[in-house]
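Input: structures, listed below.
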Structure P
Amino acid sequence: MAARGKRVGMEVSIAVAEAVKYSDADVIAAYPITPQTHIVEHLAEIVADGELDAEYIPVESEHSAMSACVGSSAAGARTFTATSSQGLALMHEILFIASGLRTPMVMSVVNRSLSAPLSIWGDHTDIMAERDIGWIQFFAENGQEAFDLVIQAFRVSEHRDVLLPAIVNLDGFNLSHVIEPIVLPKIQKVRDFIPPYEPVYRVDPDKPLCFGPVGIPEIYTEAHMQQNEALKDSKTVILEVWEEFAKKFGRRYRPVEGYRARGAEVLLVTQGGISETARIAVDRMREQGRKVGLIRIRLWRPFPFDEFYEAVGKAKVLVVVDRAISMGGIGGPLAAELRTALYHRDPRPHVVNFIGGLAGRDIRAVHFEEMTNKAIAYAESDSVPIYEMFGVRE
């Protein structure tokens with residue numbers, strides 16, 4: 001699809017900050033943590049230089065950052081923050097409050113390992129620990145996606161039929177700190193795409209309201225059921241926004257993206273930046289005459305079941321690569337989700353789960369080929385393991 005805008009070489013973290021500027025955010029709550037810091041640093045420069053008329057709040061912790069976001073959103077402000085790893089974990093208590101109160105906002109999570117042992121390098125440990133917080137969640141594969149998804153996330157989050165917070169995930173260092181070509185549209189075109197936020201309710205000292213009071217047993221279940229239905233129903237708006245974005249900016253996004261997946265008997269399944277490496281492996285195996293393809297899960301919550309089933313087609317083996325482990329459980333969170341989704345399908349493919357790339361350890365194209373070969377051998381012998389830790393040093 002043709003680029004519609006000026007192509008600029010830019011660090012991806014800076015591109016995310018620029019997307020917030022283009023989206024005309026009103027409030028930015030900021031606390032630094034590696035590898036997210038460049039996003040809020042650049043936003044501080046943007047606000048200080050007068051490029052964005054916004055309230056920049058340097059808080060004392062990530063817990064405070066998310067608390068400030070809930071307050072600013074409830075007051076009717078377009079709100080943004082960013083974090084990683086231990087910072088996301090420190091927000092944990094307030095993340096449920098943000099979604100339960102239906103306060104729209106956007107947060108970029110630059111994915112990084114959780115301690116211990118201490119690691120500043122990237123994997124999906126942090127976000128998978130927050131899988132069930134009730135937020136819309138996207139995974140960016142490259143810098144352009146990270147830029148575009150932030151803009152789209154504001155539009156979706158604030159939609160009157162949604163009113164839920166949204167996360168845009170991007171890989172720490174391997175994506176956040178690299179320079180990539182980013183197509184920057186005209187800023188006014190983006191602001192035309194995102195209308196000013198008009199809250200349904202807002203806190204007002206002159207008109208006091210009560211938000212999030214005690215949920216006694218007689219209403220708590222119903223409140224969570226309504227919240228879950230709202231999250232599932234947000235997919236309709238997400239698809240509408242992505243379609244409008246494609247018409248206006250020339251780049252189309254889908255909840256599940258296939259690459260050489262049609263007619264494939266074996267499908268790699270990935271999330272995030274490793275997907276581009278996986279495509280190299282798919283090309284190599286296709287050149288060898290092997291029916292291998294790739295599907296990438298871009299929309300994580302709400303999970304796109306229909307699109308996933310369509311992408312799987314008649315594949316016999318799914319090679320699911322998780323970058324987090326469900327400790328003491330059945331492997332990786334993504335594989336567990338997919339196994340559940342496929343449980344009632346007959347026939348259903350073998351799901352072979354590999355867990356790798358933890359703490360930034362490389363997964364190269366040759367590794368995807370190795371995982372594919374192992375998965376096929378497991379499936380043919382009908383001895384598929386629950387999961388396998390890939391790349392463990394002997």
Structure Q
Amino acid sequence: MEKIERLRELDNYLHSIPELGLQEYETANFIRKTLENKKILYEKIANTGTLVYFEGEEKSIIAFRADIDALPLGDNSNHVSPSKKEGYSHACGHSGHTSALLETILEVKELINSGIKLKKSLLFIFQPGEEGFAGAKVVISDKNFKKYSNNIVGFYATHLRPELEEGVIGVNTGFMTAQNINLKWDIEGKGSHGAYPHKGIDIVVITSELIGAYQTIRSRNIHPGDMYLFTIGKFFTGSKINGKFKPGGARNIIPNNIQLEGTIRMYDKKYIEVSRERIEKINKGFEEAYDIKINMYFEPKYPPMLNDEKLSKNIKKAAQNLKIQVIEENKSTGSEDFSFFGDIAPIFMFATGIRNEKKGHIFGLHNPKFGYDVNALQSIVKIYLKVIENCCI
């Protein structure tokens with residue numbers, strides 16, 4: 001079987017079995033069975049994660065990571081192997097990341113079987129739970145990972161990017177993704193009939209003003225040249241019954257309770273405490289002004305990801321050797337838990353272009369129509385193998 005056909009088979013199956021973070025049991029089983037069939041040793045990490053280690057002449061380790069989880073989103077893509085699981089899809093491309101890393105391992109094993117000796121050691125990480133579960137932290141805390149971590153000198157990863165043409169990769173140094181903060185509010189007023197608002201405390205109107213007040217943080221407390229985004233994504237009216245919030249209501253009901261959920265994105269972590277302080281002061285002011293109660297959940301989640309300059313040069317060199325076009329990639333306001341590996345060693349993530357208008361691969365990440373072709377994945381495998389050749393063979 002040609003390698004491109006093997007890669008296609010790997011991707012077709014993985015794309016068809018999307019699973020949520022930390023629940024990737026079928027995905028993990030497929031990865032491990034594929035490795036077993038080629039007599040490749042592996043170790044389990046973080047329950048559904050998998051490590052593959054190839055020992056070289058040196059103790060220093062070059063690591064490669066792929067995220068394996070999917071999204072709670074229906075699949076309306078034109079991928080040749082659509083999701084078999086209704087309401088779930090690989091609309092962020094993690095199936096492609098996983099397939100490319102798995103094929104890379106198979107080809108490294110073939111090189112070793114042919115007599116090639118490794119100088120540096122290699123570690124391949126299939127990481128669960130990137131989509132909101134901070135799976136990288138779970139991996140890092142696992143004892144099977146810790147025994148390698150002190151010797152790792154660099155981590156590589158990629159992310160499929162529909163904004164870039166197929167056959168192109170995007171590279172940058174410095175900030176690649178943003179710090180995110182998860183936010184949730186429980187706001188309590190006084191419910192009443194919509195025809196008698198004077199008998200209640202209308203938290204729908206008050207909360208609308210509150211959201212507007214939060215937006216002044218960006219315009220009045222953040223340097224104009226710094227990236228800072230404050231978004232409210234969920235707004236539920238309802239009531240608390242036995243201490244638990246139950247969403248609901250009607251057009252003529254002023255609700256007792258409102259729950260909000262949102263996110264903040266920034267590159268400069270100094271704005272974490274600025275955000276916390278300003279939100280708390282705004283909340284206190286609204287509580288006193290309107291006689292309401294505001295309970296807030298504020299959780300800094302994924303740190304900003306900083307791409308290492310030396311690793312960037314290694315990827316550029318590999319791409320140039322392969323005559324793959326390299327463009328300067330813009331910073332993303334998205335977040336990525338690959339950033340946690342930066343506490344161990346330098347990290348680098350490059351963007352892999354998948355845009356192909358003829359095949360209809362034009363839709364963005366987290367879109368039900370997001371799709372890609374195996375040719376884009378082949379570029380990832382070639383770059384990984386060239387990096388390994390340049391540094392480790």
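Each value in this text was obtained by applying a stated rule to the coordinates, not by laboratory testing. The structure displayed is predicted, hence computed values, not measured ones. Cβ atoms are built from the backbone, for glycine too; each structure is taken alone.
One of P, Q was used to compute log10 I(q)/I(0) by the Debye sum over Cα atoms at q = 0.08, 0.09 Å⁻¹, and the result was -0.49, -0.60. Which label is that? Going label by label, the one that fits is Q. When mean count of other Cβ atoms within 10 Å over residues 242-249 is calculated for each of the structures P, Q, which structure yields the highest value? Between P, Q, the highest calculated value is found for P. Once mean count of other Cβ atoms within 10 Å over residues 50-57 is computed for every structure in P, Q, the highest value turns out to be that of Q. Can you tell which of P, Q yields 5.8 when distance in nm of label points 7 Å out along Cα→Cβ at positions 34 and 202 is derived from it? The structure behind it is Q. If relative contact order in percent (Cα under 8 Å, 6 or more apart) is computed to be 24, which of P, Q is the source? Answer by label: Q. When distance in nm of label points 7 Å out along Cα→Cβ at positions 154 and 282 is calculated, the result is 3.2; to which of the structures P, Q does this value belong? For distance in nm of label points 7 Å out along Cα→Cβ at positions 154 and 282, the value 3.2 is produced by structure P. Tell me which of P, Q gives -11000 when you compute helix-only ellipticity at 222 nm (-39500 (n - 2.57) for each DSSP H run of 4 or more, over all residues; to 500). Working through the options, I get structure Q.
For the set P, Q, ranking by mean count of other Cβ atoms within 10 Å over residues 18-25 places P highest.
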